[in-house]
Structures are given as structure tokens and as C-alpha cells.
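Got some structures for you, see below.
Just so it is clear, none of the values below were taken in a lab; they were calculated from the coordinates. Computed from a prediction, not measured in an experiment: that's the story for all the values here. Cβ atoms are built from the backbone, for glycine too; each structure is taken alone.
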Structure P
């Protein structure tokens, strides 16, 4: 019997070195060799940092759900277990260091986070290129991968570009390209490029970053019903730490997951400037399927279960996600002055015009030097610079078009297939 998910996405072959490593690993008692039990992870993080206090206990239940789900559902290979253990110990270590840093420097919590610009939208809807272009403005600060991964000790202006954590993060993140060479054509990743907010919140263990790396149904379901207010409060705390010794005039942030938590986001950042991206959802779903499938395949050889991410790769559930935002905007939960729209087609056809409209909506002027840097970035980073992200669009997905009629009409989103 054909697996219906295989019609949506088929993985590329692993590099031969990885096949050999995982094959040899399959002969071992992996749970003993690379333990993912709670006690082992906690003890190792405490030993690595020399710290004991993890702060509040709100993270403990999702942490427990995640490690249980990894053991029972993720079917991790040897490389998968190594990567998962490394990630979790880093997230735990960060939590310990954040708690210690705040105890020693409570003044950090007086740092103001003023009017952050936050990009939201479906994955693969142009959020990344918009993020990169807006980051060319010298007045904005973006959390880079290395400091999002290890925000403590707080980065300092004098050593910001030479911090030893940059190289460490670069080796870890570019490992994804070595494990799955096709990933480099889907998403650029290095230690010194802008990070999505999911990495900032990994220390809460309620994060789309944690969920995106493994097929862990129980964990994803738990996060789906979680209270996200503590997550956004922790998110703000990390930004306060990052700007304490390296001031940022205003933050530029991005995560597709913010789209379903805009009410909570505005509770923590009431003056947030939200940019919602819009692109043909059928195209977004196909590209997201390829990206997420590749992330999973780095760590497990089990078949791809599309149901785990149905709200971004399955028609009806994705439409409900978009409808939810429409309703929040119509009811004034998201005030019109706090949000502006950015169509992918406009960004591709006239990027500077598109960005000028964003700036104008929030009463900001696009300075000539910033415009020039954006144009230079576009010239130096053409589409496909790191290879073409090739993926198939399942013809049956065209039948999902009916679910998106209201959304596409409201925002004048053109069909791309």
C-alpha cells in the first residue's frame, strides 16, 4: 500500500558517510550510548555550566514531554540522537545562564524594548528575504544565530563581531548542510546571520524551533494548547540581555509562528510593528513540506508524517490558520496601526517600493543610505545563489484552492500554480 505522505515529499538520499555512520549505530544500544533521559540531560547541563538554578518551573513539563516524545516517537538515528542531545543540553545550559545572569544583574530587566518590527506569515511566504532586506537598515538590531543560541554572557559592542561563540555556532548550524546538502538551497544558515524567534525561546521548551527538528506528535500537540504568555515574556528577557551591553535602537524580528499568537505578542509588545507577508498558500505549503521533511530526515529515517504540521502544509488547516488572523484583525485584537501587509509578488517585482510602503505605514522614512544597502544586498544575493530549491507541487493540492478564496481575495494574493 502506498504511503500517501510519500506522494507529497520524497527525501533525497543521505550522504554515504551518514548512511555508514547510522548503519553502524543501529547495531548499538543507542538509548544507552546517547541517552536522552531527563536526568542525564539535566546533570550534564549543570556540570557544563557549573550552575544549578533553572529559574521558574514552567519549562519542566514541556521539557519532559519533549524528551519522552523523542524516545517514543521520533525514531532517531545515531546522528539524530547526537544532534538532539547536543541541542537540548545547549537549551538547558542557556536557561541556567540566563537565570544566573539576571540574578547577578537585575538591572537588565529595566532595558526597554521599544516598537520592535516583527515579520509574520506562512513559512516560505517571503518572510526570510524581507527579514534580510529590512536588516540592512543600520538603525535596527537583529538577533544573530550565535547570540540567540548562547545569549550569555551578554554580548558586548567591542567584541560583537569577534566573539568566540560565532565560530562555535557556525560549526553547529552548518552541520545541517553537511548532513543534508540539499538544505543549503532551501535556507541559508550560518552562525552570523539573523535568527528566527523560535531559537530565542528554545529555553522555554515551548518553541516551534524545538518542534521543527523531529517528528514528535505528542510534543507538538502539547505545545498547541500551551499558554504562550510566559514564552513571550522569556523572549523579551532574551532581547533585554542581548541589548544590555550592545544597544539596539529598535529590534527586527521574525517567525512564522507569531502569526497564531498575535494577541499574546501584543500583550508583551503593545507597540509592535507587525508585517504580515502574503503568498499563494498552495505554493507555501509545497515549499514548507520540502523544508520540514528535510529537517526531519536529517535525524530520522522514518516516513514523513504530514499530519504533524497540517496547519502549514495541509489545505484546510492552513486556511484556518489564515482565517484566525483575519478574524483577529477584524475584531481589533490586532489594531490596524500595528500591522501592515506585504505581498510576496510585490516584494519580488518592486522590493524597494514594497519596503517604502512598510516604512510609511509606521511613520518611518526610508533613508537613502539604507535604500542603497538594500539594493546592494539584492544585487549580491540573487535568487538561487546557494542552489535552486526544487520541489514538486502535488496536483491534488489544487483542489485546496477553495479553502483560500476569502484570504486570497481579501489580500489580492495571486495564484502561482
Structure Q
């Protein structure tokens, strides 16, 4: 994301074009998020995750070859990011459900927090490393290392073991018949069964105020907060007047903050107010973005993004943990799929912030987003009080 954002900005000098990187990276969540949750309930989760990771690797290798041959246009970046986006949209429900399989309800929060630690380490190291590589070796050098790292990651993941899920498919009630009945069904009947199960997931998710609160806040955060990531590239170059090296360090500072926050959450032995960490972390990150949008000094902007990262660690860690804890076992994947669908608000936010940035500038666009987001998230916490109460695990 860092490399492609800088590549597009360097070729076009357009905030809207940079915003499209975020749009194409996240639009699969809007289209496929709920299907990822369904697949997490009925397929081998480890196999599904492995397939998505190799999909990301193939995309990176192809882009690396095109860059090496110097036959790329700026819009190739959109194709290069939408393919990993497809993988991400299918990966999240399976990965987080797999953590529940391994850790159980008592260890879930720690497991999800450790998963977040891993992501935030990459979010901290990745942009800084990408910025340095762009500065010294260009976009091509950055992509070559990306491909190598992803290849190593895919090989390591194949060694991960997972526990058996006895009768999981049966519990999910894919159809009124058996698996062999499904195999012999017509394509039309199969699609009816699939959409029936997806509808069941939607109905179940919206029957719980706590899950609804998670979904609503997820929509607001992805619509109004997270599009900042592409705009940091534009702010770095056009407002803070720094090059790719310092831009990469700036983009990695929120990853450092998120790493600190996730580590603190993972170290907690017992937790009952997961929703408060989720809600107050969201509010903290929006306040930090608001102040960041008003800064024109690099040394001020750096710690502000670190604080923003601490806030997003509470949001990101508890987002899945809350849904997994309060959902019935056979519907956890589909409930997470609805949340993944809510993450699909991100591409819309990227389009809007990119377009508004062309009109009033990236700093004012981020200020506008942060104020609106802060108001909406606070109102969500006020009118859906269950998110502030104790989270009671569903074990039935």
C-alpha cells in the first residue's frame, strides 16, 4: 500500500488518484466480505487462508516483473492492489475464527490481540522499510523485497496446525439434507442454500445490539478514519515537505502505536469490558486524526499518528473479539462476514476523501472526516449502551 501510494502520487501528483489505491484495495470487502464469513463456517479455514496468501504473492511477483521491465502505467497499481484485496476480504473471517478454534473463549482476547500485534509489527516495519527502499532503490526495489517476504511468510504458514472442528459443517445447517445431497443438487438450489445461510448470518448479526454497535462503528471508522492512510502520502509530500524516507517513518508511527496498544491488551489476563476499549480506542484515534490534520510540522505529526495507532489497536483488536465472544459457534464466521462487509465502507471513504482533497486540500479533508466521525462514533456509543457493558461469552 505504501509503495503503490507513492508510485501513483509520483506519476500523477493527484490526491484523488492516490485515494483510488485505497478504494481498489478495500472494495472487495464490500463485495465479498459476507461470503468470506460463509466460507469460514463451511470450509477448511487454514486452506482458505493459505490460498489467499498465495494469491497475494502471485500479484506481488507479477507487479515486480512489470516494474523490472519498466512497462507499467500508474493505473496498474489499482490492479496490483485489488488482487490482495480479494485475499484480505476472504482471509479475515477465517483467520479470526481459527484463533477462536485454537484459543477458546477464555483465551480469545489474548489470541486476537497477538494476531493484531503481528499485523501492527508489519504495519510499523513495512512503511518505514518501503520508504527507505523507495528512497534508495526506487519502487522496483521495494516490490522485490515485498515478494521475497511474502514468499517466506507463505512457507512458514504451511507449518501452522489447526484443531479439528467436529460436526462444524453439520452445525452450520447448510441445507436440510446431507453434504452428499448438496453435491447432487442443481446449481440454482445450491445458490438458494448459500444465500439462505448468508441471510441467516445477517439476521443473527442484527438481532444483537452489541454486534450492531460493532458493525455501525466499523462503518463509520472505515468510512471516515482509515482513508487517512493514503492521504498521509500526500500530506508528507505537499504539506510536511518530506521525501519517501521520512514519509515511510511517518506512516510506520501509527503501526508502532498500534503495536504498543495491542501488546498491552494481549498482556491482560482477564477482561470483561471489551466494548469500552473498542469504543474509547475509536474516539482516541479520531481525536488524534483531527489534531494531525491541523499540523504542518513533521515532529508534531509523528507522535500524533503514534497516538492514533494506539487508538486503532483497541478498535481493531476488539472488533473481532466482541463478535466472536457473543456469537453462537455455528454462526461466528458469518457474523464476522457481516463485519467484514462493514469494512467495505473503506473504499467509499477513500473515494470521498480523495475527491474532497482535490477540492479543499488533504488536510481540510481529513479534518472534516475526523470531526464527523467523532460525532457519529460518540452517538453510537451513547444510543447503543450494550457496547459499554460487560461482554458475556456465548458458549452454547
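I have -28500 for helix-only ellipticity at 222 nm (-39500 (n - 2.57) for each DSSP H run of 4 or more, over all residues; to 500), calculated from one of the structures P, Q. Which structure is it?
Of the structures listed, the value fits Q.
Thinking of P, Q, which structure, once FRET efficiency 1/(1 + (r/R0)^6) of positions 314 and 378 (r between Cβ atoms, R0 = 35 Å, to 0.05) is computed, gives back 0.60?
On the way: P: 0.60; Q: 1.00.
The read-out comes from structure P.
If you work out relative contact order in percent (Cα under 8 Å, 6 or more apart) for P, Q, which one comes out largest? Can you show the working numbers first?
On the way: P: 24; Q: 31.
Looking at the calculated values, the largest one is Q.
Quick one: P(r) over Cα pairs in 10 Å bins from 0, in percent came out at 5, 23, 34, 25, 11, 2, 0 when computed from one of P, Q, so which one is it?
Q
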